[in-house]
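In the part that follows, the structures are each spelled out as C-alpha cells.
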Structure I
Amino acid sequence: MKTAIVAPPSATPVSLSEMKAQLRYTGTSEDTYITALLTKATLHLEEVCSRKFYTQTWKLILDTWLEEIILPFGQVQSVVSIMYKNEAGDEVTFSSENYNVDQYSTPGRIVLAYGEEWPSETLFSLNPIEVVFVCGYVSVPDNLKHAVTLLAAHWFENREPVVVGNMSVSMLPEAIDALIWNYRMF
C-alpha cells in the first residue's frame, strides 16, 4: 500500500494554550519548541495507533482493482475521488455513483455499488489507481488529546532520553499507553 499526503492537518489536536496550561508555563520564549513538540507527539501517537487524529487529506495509490478498497488511517470522512490511468496514460475519473464509502468501519472502505464493476480496461503499468480521501476525527476524542498533551509534556520536561539507573528508557509512559489502547488499529 502506497500513500501520500495531499493536505496536511491545519492544526494539532491540542492548542498551544492548552499545552501551556498543562505545563503550567506562562512565558512565550518556549512557544516554538512547545508547538514543535505538539506536532511530533501527534505524529508519533498517530503512528503508534495507525490512524490520523485530525482532519487531513491523503492519497492511496494502488496497482490493481480490489474487491473492496481498505482505506488506511482510521476514521474516513469522505472520498474525494477515484482516478485511474488507462494503458495510454490518460487519467479517468471513476464516478462516485459506482461505489459506496463505508465511513462506519475502522478502517474505512470502498465497495462497489450493487450491480457495478471496476473498469476492465488495461491499466497503466505503474501506480495506475489513486484514491483521494479525507480522514481523521472531526472532533478528536479527549483520550487522544490527553495522550498528546502527556507525551509533549514528558518530552518538554525530559529533553534527553530518560535514564533509570544505567538503562535508557524509551517506551511510552504507561498513562499514555492506557489512553490510546482502544484507538490502536492492528
Structure II
Amino acid sequence: MELENAKTIFPQVRQIANEWCIPAGLEVLLHYFGIPKPSQTEMVLRYAEQFGDKGYFINRQLVAFRNKPTVDELKLCGFPHGNFDSFSAIANSLLPADCNRYFYHPNDCETEFEKYLSGSLKNGDGILGVIRLNNGNCHVLPIIGYDGSAVTVYDPGPGTVETKALCDFTFNRDCVILKIK
C-alpha cells in the first residue's frame, strides 16, 4: 500500500533546520492533504512560546535564551521537550478551524507498530515513524508506503525517497498518524 502521489508531493516540503524533523514531518503530512498550516516554523515558534524559558539544545548542550528566540536562533536548536506528544498537540492547536484531520499519537505503538503502519496507509492517512541513526540519535520520517516487508519513506532533510526492508530502517516502533476526525 502506498499513499497516492506521495513520492511527488512529499518532496515539496523540506526540513528547514537540522533538529526540526518532527515539525518538518508534520508539515509534510499537512501539505500532502492540502492543509495550509501550520508550517514547521509556526510549530517551532509555538514551541518556543510554550517551553521558551526551559532551554534548548545546541550541539547537545542545554542553553537558554535571554529574550524570545528568533527563528534564526531556533534553527540552531534541538528541543528537549520536543516529541510526538508535544509537537502533535502544538500542530493540532494551530490547525485551521475547518480542518477535518488531527494528529494522533497512539499509546500502544510499541506493540502495534505494524498494525498502525499498514492500517494508516490502507485508510489513506499519513503516518510518521522514528528511526534510530548510527550515531544514536533519532530521526522522523514520513512514510509513503509499506508492502508487509519493504517500507518507502521520505527524508525531509535531504529531500530523498528511499525504499528498503522494514528491519533495515531500525524503526523504534513509535508513530504519529494524521487521521480523519
### Query
With distance in nm of label points 7 Å out along Cα→Cβ at positions 41 and 89 derived from the coordinates and found to be 2.6, which of I, II does the value describe?
II
### Query
Given structures I, II, which gives the highest value for FRET efficiency 1/(1 + (r/R0)^6) of positions 17 and 81 (r between Cβ atoms, R0 = 30 Å, to 0.05)?
II
#### Entry: Structures I, II, by distance in nm of label points 7 Å out along Cα→Cβ at positions 113 and 153: label with the highest value
I
### Task
Using the calculated result -0.75 for log10 I(q)/I(0) by the Debye sum over Cα atoms at q = 0.13 Å⁻¹, pick out the matching structure from I, II.
I
### Task
Can you spot which of I, II the value 5, 19, 25, 21, 18, 9, 3, 0 was calculated from, given it is P(r) over Cα pairs in 5 Å bins from 0, in percent, for residues 73-120 alone?
I
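Any read-out appearing in this document is the output of simple, stated calculations on the displayed coordinates, not a laboratory observation. Bear in mind that the values here come from a model prediction, so they are computed numbers and not experimental data. Cβ atoms are built from the backbone, for glycine too; each structure is taken alone.
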